[in-house]
1. From which structure (P, Q) was helix-only ellipticity at 222 nm (-39500 (n - 2.57) for each DSSP H run of 4 or more, over all residues; to 500) calculated, if the value obtained is -12000?
2. Given structures P, Q, which gives the highest value for percent of Cα pairs over 17 Å apart?
3. Compare mean count of other Cβ atoms within 10 Å over residues 39-46 across structures P, Q and report the one with the greatest value.
4. From which structure (P, Q) was relative contact order in percent (Cα under 8 Å, 6 or more apart) calculated, if the value obtained is 26?
5. Given that distance in nm of label points 7 Å out along Cα→Cβ at positions 55 and 71, derived from a single structure, equals 1.9, which label among P, Q identifies that structure?
6. Which of P, Q yields 0.70 for FRET efficiency 1/(1 + (r/R0)^6) of positions 31 and 47 (r between Cβ atoms, R0 = 30 Å, to 0.05), as computed?
Structure P
C-alpha cells in the first residue's frame, strides 16, 4: 500500500541520468513548495530512498545500468512512495511499467503546471 504524501512528507526524489533535466525538475519542484532530492541512476535512487522518506518519486524508465522498472521492483514494499514515470520512453514501455502497479505517468515534455496538477492530485 502506498503511503500518501499528505503525512507531511513533501520530498520528491527525481531520478534521471540527464543532469540538466534533474536540475530543471528540482527548480520546478522547489518553486512549487517541494523539497527535491536528485539521483542520477537506479542504484543512487535506492540508496537515497533507504535514507530519505519521500512521498513521490519522479522516475525515468530508460537509464543506464538499472531501468526505472527495476528500481520499482527493488523498493521495499513497506516504504513505497508514489511512483510517477516521467519519461520520454515509448508508449509500449510506459504501458508495461504502468501495469506493474498503481503508478502514474507524465511525459518528459510536460509543463510545470501539469507537474503541479499531478502532484496536487497525489496529495488528495
Structure Q
C-alpha cells in the first residue's frame, strides 16, 4: 500500500513541483530577438538588416533540423492517434481499477504501479497547467 501511495503522489506531484521550482528559482532570459532588434534599430540601424537575415537563417535551420524525420505532412488520423494514446491509457487504467474494485479481480503489482504512474502523471500535468 505504501508503494502505491508513493507512486501515485510522486507521479502526480513531480510536474507541478518542477514547474514551481523552475519559475521560482531559475530566471528566464530577458534578451529576446525582438528586444535585440529594437536595440539595434535605435543604436546601430546599419546592423539591423544583417541581424534579421541571420536570425531568419538560424530559425529556418532549426525548423529543418526539427522536421528532419518528417517527410510531407502527417495525415490527420496519425495526429489523432498520437494525441489519443495518453488519454486512452488513463481510461484503460481507470477501467482496470474499477474492475478490480467491483469484480474483485486481482491486478499484478507491476501493472497496477504502471497504471498508477500514468494516471498520476496525467492528473499532475492537469494541475501544473493551471
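1. P
2. Result for percent of Cα pairs over 17 Å apart over P, Q: largest is Q.
3. With respect to mean count of other Cβ atoms within 10 Å over residues 39-46, the highest-scoring structure among P, Q is P.
4. Source structure for this number: P.
5. P
6. Label of the source structure: P.
We did not get these values from a lab; they are worked out from the coordinates using the rules stated. Here the structure is a predicted model, which is why all the values come from computation and not from measurement. Cβ atoms are built from the backbone, for glycine too; each structure is taken alone.
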